[in-house]
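In structure tokens below, several structures.
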Structure P
Amino acid sequence: MTPRTPKIPHGGDYNPEQWPEEVWDEDHRLFTRAGIDTLTVGVFSWSLTQPAEDTYDFTVLDRVLDRAAAEDRRVCLATGTAAVPPWLAKKYPEVNRTDFEGRRHRYGRRHNFCPGSPAYRRLSTALAGRLAERYADHPALLAWHVNNEYGGACYCDLCADAFRAWLRGRHGTLDALNEAWWTTFWSHRYTDWDQIEPPSALTEHWRGPDHTAFQGITLDHHRFTTDALLGCFLAEKEAIRAHDPDTPVTTNFMGTYRPLDYHRWAPHLDFASWDSYPPLDAPPTVPALAHDLMRGLKDGAPFWLMEQTPSTTACRDVNPLRRPGELRLATFQAVAHGADAALYFQMRASRGACEKYHGAVIGHAGRDDTRVFGEVAALGEELRTLGGATLGARTPARTALLFDWDSWWALEISDGPSRLVRYQDTVHTYYRAAREAGADVDVVPVTADLSAYDVVLAPVLHLVKGDLAPCLEAVAARGGTVLATFLSGRADEHDRAFPTDVPGPLAPLMGVRVDEWDARPADVVHPVRLDGLTAGARLVFEIVRLAGAEPAGTYGADFYAGTPAVTRHRFGAGEAWYVATALDPPGVDHVVRRVLARHGLLGPYAGHPGLETAARVAPDGTRLLFLLNHSTEPARPTARDTVTDLLTGKRTERGEPLGLDPLGVAVLRLE
């Protein structure tokens with residue numbers, strides 16, 4: 001259930017409560033000039049709408065929503081519960097979080113609430129219910145925005161009790177828990193639930209949250225934290241639904257955000273939304289991966305781009321400015337990957353506090369002749385021209401990439417083989433290779449139905465859970481290709497090593513056996529020979545014995561020189577590839593393109609560096625192709641079909657050149 005709109009909503013976070021009402025008149029005049037039709041309001045308004053426990057004041061919010069309706073704008077209304085008001089923290093001090101080092105915080109900042117606090121739960125849900133009761137039928141209301149960018153953990157006694165209760169529900173008995181956590185190690189066997197302490201700097205951890213003596217308890221605590229915050233969301237959603245059964249409800253995610261497993265949240269959101277703030281020097285596949293992850297949360301349904309900066313962020317040590325054309329390119333990249341909304345943070349720049357230098361559509365001077373305002377206005381006009389052509393469109397991907405928070409957590413809290421291996425970096429390397437080869441990619445959980453995919457990429461699949469191994473075997477058996485990498489198939493759902501050959505349950509599919517592995521510093525690079533290419537490899541070097549597979553690449557150094565570094569195993573009608581080391585990007589490109597070529601999935605413009613393609617199919621069957629030129633040089637690819645650019649109306653016949661300016665965009669309807 002996504003919000004129904006005639007076109008892509010265009011607008012963003014608006015905080016009129018920070019300004020006198022005479023400024024609102026100017027805001028709405030400028031919104032009209034910029035094509036702004038959607039406003040996210042109330043995100044941090046708790047202290048305004050509830051100045052005391054027994055007092056609610058909706059005067060300002062009434063005027064904000066009524067003014068939006070009068071201007072024919074729609075509102076994504078937030079519950080305002082991401083930052084507690086000072087009176088609440090003073091009256092109920094247990095609402096303040098206790099951090100990883102065991103320190104109870106005093107009032108300040110945001111995301112400062114304890115998810116286990118009964119006072120927070122009672123008051124936040126009451127506020128959400130009051131808002132829904134008042135505004136459910138308001139003509140401006142388009143969607144509900146619960147809280148904001150959930151994150152963080154609390155280690156107070158309330159949360160410790162909640163963790164123990166969660167563990168009872170997960171494991172059932174202490175015997176099962178002891179077996180799962182392997183507590184015979186270091187005399188940790190528990191005989192009472194009250195003996196269990198949350199893993200923190202005071203208990204199982206040293207040198208920070210990634211160094212733990214017992215991976216099982218830390219892994220479970222990550223899962224618990226996800227569920228604890230999800231419980232807060234669900235309580236507010238339930239309060240909204242008591243008064244408003246129909247308006248879609250969401251909360252804004254943060255892409256590839258390690259602390260929370262968004263797959264556990266996805267079934268409870270009516271539509272996914274997220275805030276995109278990639279480093280501006282990151283390759284374009286970094287935000288693309290996050291877009292595809294967000295699209296995959298709801299089985300390929302479109303998502304909302306809830307926030308992006310129109311110019312610059314303010315949260316990093318150095319905050320570069322988006323160059324001319326980069327905002328337009330980033331926005332259409334989001335649409336190309338499934339966004340059904342394009343919203344900004346923020347509409348008008350704040351005068352004070354830590355985001356006063358964060359980019360905004362309207363700056364402190366309130367001018368409409370700035371470059372940024374002009375780009376936003378031009379983009380608003382293009383979105384008006386595009387209309388509803390892309391709304392509800394799906395991505396016809398035949399390549400899947402498995403993304404697994406459990407494997408992410410388990411890999412990075414593991415002692416050995418190498419803490420230099422980062423899950424997100426490795427996953428991105430394989431995603432980038434597939435996207436730059438022209439393949440559309442669905443980023444999906446390990447529980448996804450894989451029957452629609454010809455290629456499944458499973459890099460650093462550290463944990464193998466449930467029936468995943470036979471599901472991957474089924475992909476290959478029917479003719480597909482599965483690719484796995486080093487440090488995959490190492491442990492079960494509790495992060496216990498499999499008592500069998502590496503890569504555990506994946507071994508029959510991969511046709512290899514790994515007895516040893518070598519880890520070296522980042523500056524040690526070994527050559528790997530792949531057909532006519534010599535690629536570099538680093539960090540981890542698994543020493544592979546063939547068990548049915550054939551070598552597709554070999555090490556060229558150390559005592560394992562000449563042994564397989566990359567293998568291919570024929571399995572049923574398909575294949576399984578195993579990459580036993582961290583290949584550099586040219587090496588990964590070579591392997592991934594061989595896999596994609598077997599299924600005819602190399603894109604028509606794979607030879608054009610900097611040119612991104614993405615396909616979508618509209619609900620009426622219309623086929624759309626996005627061309628995104630990330631280069632600062634013009635691109636002139638040849639049309640492979642007769643197409644019409646929906647942004648310009650220009651028709652290009654098959655075989656004719658398609659001209660793309662530097663950082664240019666084309667949204668092509670295939671005839």
Structure Q
Amino acid sequence: MNHPRTLRVDYDQTASVMCVVGSELNVNLNRSAPPSSKFFSVKCTPSVQYSIIPTPLKESHLSPIPLHGKSVLLIGMSRASQHENDSKLSIRYYGESEEVLGRAVLHLTAVEISLDVDADRDGVVEKNNTNKGSWKWGPNGHGAILLVNCDTERKFRKKLDSESEEVSEHSDLKDMTVMALRTKGPAKLPEGYKLTMHISQGDAESVRVFKLRSPDTTGNILKNLFYKYFEKAFPLVLSSKVLSQEVPYLGGTAEMNFYVEGLRFPDKDFNGLIRINLSLLEPISTGLPETPIFTDTVVFRVAPWIMTPNTLQPSEVFVCSTSDNYRFLKSMRSLVAKSGYKLNICHEYMNRGDRWMQDELEFGYIDAPHKQFPVVLDSPRDGKLKDFPYSQLLGPDFGYVTRMAEEDDVSSLDSFGNLEVSPPVTVNGKDYPLGRIIIGVAFPTATKGRNMTKVVQDFLWAQKVQEPIALFSDWLYVGHVDEFMTFVPAPDRKGFRLLLASPDAGYKVFRGLRNAGHGQAKLFEGLKDEEQKTVDEILDDEGLRGENNYVQHCIDWNRDVLKRELGLDEDDIIDLPILFKLVPDKKEEEFRALAYYPDMVNMIVLGKNLGIPKPFGPKVNGRCALEAEMCALLEGLGLSCTFINDFASYHKLLGEVHCGSNVRREAFDFKWWNLEM
């Protein structure tokens with residue numbers, strides 16, 4: 001990077017000048033010339049480079065050159081000095097008759113200084129990348145990447161590493177980004193010069209910088225071991241309390257590593273960009289502050305939190321064990337084992353009866369060229385499961401983030417059954433290789449209603465790489481998007497299908513049953529304490545039909561949004577036969593929708609294996625007609641349908657299989673920094 005610097009030169013004086021290789025000294029010759037000067041000449045030692053503006057007509061700069069009002073001498077150094085003042089440049093000024101009127105002499109000391117990062121994102125800290133001071137998205141972009149240090153290396157006393165101003169374990173350094181200070185020059189800087197690293201007050205809330213303490217040179221082995229294995233080995237250089245600090249110049253050809261730690265994710269008040277500066281300071285006079293004569297700057301972008309869609313490979317499954325969900329848990333064990341994944345059970349001492357694993361948290365990850373690890377986003381719902389994400393998931397290389405909201409602002413829409421993400425899509429020529437986040441909110445024209453709290457929405461939008469889509473979900477009693485939609489992998493088209501709950505599809509199945517002479521087949525047959533309904537009774541219930549017409553309109557509105565925002569065609573969508581009913585919501589004094597029978601769209605997706613709520617639909621020849629329809633719709637995609645009885649332990653409590661489970665998935669192969677923005 002070019003670093004121009006204006007230099008004052010006084011005639012009839014000798015000045016010692018520091019110069020950084022790659023920077024440029026600008027001397028206004030007319031301003032520094034003796035009165036009546038008309039000409040000048042320049043002479044220097046071999047390591048000094050210079051040019052003159054405007055370019056003189058004479059070929060030799062040793063001959064007197066006419067002095068103009070805007071004559072500027074540009075000075076640079078081709079290499080670092082071995083010793084102080086080992087290079088020289090002199091300027092002679094002449095009068096009208098080319099008599100010498102004065103002479104200025106510069107003794108130059110050159111150093112190489114660069115603050116370096118992995119600006120090309122290949123995992124290597126290259127030297128003096130010309131693009132290190134800016135950020136650009138895309139496969140040909142540039143700019144270093146910083147992880148929020150949101151995991152913990154503390155095995156016994158849990159605390160986010162970003163909340164501590166110490167490096168307690170050497171493994172913590174792997175979560176940080178290396179930044180190198182590289183220097184070359186004399187054994188020491190001239191008297192009074194020093195190097196200072198500094199950040200702005202605004203950036204200081206988002207970053208910390210550590211360095212390796214210089215080893216003890218007195219031969220004190222015990223002291224060196226103490227520095228090596230405990231936190232004192234990595235003193236804090238920059239933080240919200242220390243905006244500027246002198247850093248050592250080591251002399252000769254030297255390199256010193258610093259470790260940069262992200263403290264917070266992009267958000268409404270933070271665009272994710274951080275600048276760290278290194279300045280060479282020059283002394284002016286005793287009692288006066290030093291002034292910067294050279295500044296090098298590097299730019300980092302904090303890695304966003306990224307969600308993972310159903311089409312990515314599962315890694316592990318999480319469910320709760322409660323006093324009444326033994327049958328559900330047994331089915332989940334079998335499904336997860338058949339699928340070949342790990343099952344984690346949150347026992348009752350931890351969940352305290354809160355079974356809604358999906359609603360409490362969302363799994364994602366963060367990624368940089370040097371490191372990647374999962375990060376759980378903890379919802380502001382804070383049910384009895386609220387301690388689980390922090391106490392059970394947070395650990396080494398497993399991060400944690402949350403957004404707190406005022407209790408009065410939190411509604412059911414802040415549970416993360418209301419937070420989904422699509423597979424990768426292309427919309428009107430624009431690629432979304434990491435998919436798009438999907439949330440549910442109140443209808444745009446509603447004067448009242450429930451919304452996902454603003455702090456969570458702000459956080460999701462600020463991540464940038466999975467641009468959110470807002471759907472209308474407030475028409476539902478619980479209000480979650482996973483009650484009417486999900487995604488499953490597919491071998492063709494876009495690589496997935498969008499599954500939508502559809503009362504119309506449900507009525508089509510029931511009408512088909514009646515036309516085939518099965519009007520007396522019963523819904524909920526075999527369930528204790530549940531009123532059984534025949535196909536004829538369901539079809540003849542005009543009130544229920546009207547309620548489902550309303551629900552279908554709500555889903556169709558979302559269908560149009562999803563088609564538009566995800567670039568979907570009708571062939572990318574499968575309608576699932578699900579009926580709803582409206583029930584009074586006493587809090588809001590209006591009616592909202594619940595699934596009439598177990599909501600089959602609210603499923604768990606484990607690769608090609610689907611865990612679907614058992615609907616207890618009318619049976620024909622001993623087989624549930626709704627299960628048969630689901631299999632007919634999905635098995636052609638190579639998917640296997642397993643129906644799980646969640647009726648008593650989840651459905652009757654206003655949730656289903658997806659609500660009661662959660663899946664951590666492998667990260668995308670695609671690197672977020674290669675996005676075209």
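What follows draws every value from the coordinates through simple rules; no lab data is involved. These numbers were taken from a predicted model, which means no experiment stands behind them. Cβ atoms are built from the backbone, for glycine too; each structure is taken alone.
Mean count of other Cβ atoms within 10 Å over residues 337-344 computed as 26.5: which structure among P, Q?
P
Among the shown structures P, Q, from which was the value 0.75 of FRET efficiency 1/(1 + (r/R0)^6) of positions 169 and 281 (r between Cβ atoms, R0 = 41 Å, to 0.05) calculated?
Of the structures listed, the value fits Q.
For FRET efficiency 1/(1 + (r/R0)^6) of positions 89 and 441 (r between Cβ atoms, R0 = 41 Å, to 0.05), find whichever of P, Q sits highest and give me its label.
By FRET efficiency 1/(1 + (r/R0)^6) of positions 89 and 441 (r between Cβ atoms, R0 = 41 Å, to 0.05), the leading structure of P, Q is P.
Where does the value 26.0, 76 come from, among P, Q, when Rg and Dmax of the Cα atoms in Å is the thing being computed?
Among P, Q, the structure yielding 26.0, 76 for Rg and Dmax of the Cα atoms in Å is P.
Supply the structure label, taken from P, Q, corresponding to helix-only ellipticity at 222 nm (-39500 (n - 2.57) for each DSSP H run of 4 or more, over all residues; to 500) with the calculated value -9000.
Label of the originating structure: P.
When you work out distance in nm of label points 7 Å out along Cα→Cβ at positions 353 and 553 for each of the structures P, Q, which one comes out largest?
Between P, Q, the highest calculated value is found for P.
For which of P, Q does mean count of other Cβ atoms within 10 Å over residues 201-208, calculated from the coordinates, equal 13.6?
The structure behind it is P.
When percent of Cα pairs over 26 Å apart, for residues 129-528 alone is computed for each of P, Q, which one produces 64?
Source structure: Q.
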